[in-house]
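Participant: Next come the structures, one after another.
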Structure I
């Protein structure tokens with residue numbers, strides 16, 4: 001544990017940021033999985049879930065949680081899945 005006051009503050013803020021980032025990343029994964037399962041089941045709301053999944057991937061990329069190339073790759077795969085049905 002740090003002794004210096006500013007280092008103690010950094011530990012607190014880093015923990016807050018870590019939790020926020022983990023939550024955002026988990027949310028992205030959840031929306032992608034929801035779309036994939038809805039698409040496999042051929043439900044009517046698959047298009048809405050597709051938009052949500054693309055949006056969450058874009059948000060994760062803009063916040064730096066995932067790299068731009070991974071975001072593009074994920075969006076491409078989701079689009080390919082969406083167009084297959």
Structure II
């Protein structure tokens with residue numbers, strides 16, 4: 001699930017954050033605790049910028065992708081949302 005250029009990655013899964021070690025980002029080389037779904041150390045903003053700069057390659061390789069989003073069912077009348 002590679003986002004369209006200019007859209008944000010959805011990284012909510014805890015595995016995107018390494019609380020024990022910062023490693024150099026594969027794109028900017030500054031330390032980061034963030035990890036891609038392929039376990040590459042990368043800042044989320046760097047990955048989003050790379051997708052915007054390389055949209056075809058991003059789609060072909062799937063290098064940086066969003067977490068799968070659960071499918072939402074039909075809204076219930078009593079779900080508490082307006």
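Participant: A value of 1.14 was derived for Cα Rg over 2.2 N^0.38 Å, for residues 13-60 alone; which structure in I, II was it taken from?
Facilitator: Comparing all candidates, it corresponds to II.
Participant: Supply the structure label, taken from I, II, corresponding to helix-only ellipticity at 222 nm (-39500 (n - 2.57) for each DSSP H run of 4 or more, over all residues; to 500) with the calculated value -5500. Each step should come with its number before you reach the end.
Facilitator: Numbers: I: -29500; II: -5500.
Clearly, the read-out refers to II.
Participant: Figure out for me which of the structures I, II the number 34 belongs to, where relative contact order in percent (Cα under 8 Å, 6 or more apart) was derived from the coordinates.
Facilitator: Details: I: 27; II: 34.
The value was obtained from structure II.
Participant: If you rank structures I, II by mean count of other Cβ atoms within 10 Å over residues 5-12, which sits at the top with the largest value?
Facilitator: Values: I: 9.9; II: 14.0.
When mean count of other Cβ atoms within 10 Å over residues 5-12 is calculated for I, II, structure II comes out on top.
Participant: As an exercise: volume of the Cα convex hull per residue in Å³, calculated from one structure in I, II, equals 124. Which structure is it? All intermediate terms of the calculation are to be shown ahead of the outcome.
Facilitator: Numbers: I: 88; II: 124.
This figure was derived from II.
Here, each number is a calculation from the coordinates, and none is a lab measurement. The model shown is predicted, which means the values in this text are computed figures rather than measured ones. Cβ atoms are built from the backbone, for glycine too; each structure is taken alone.
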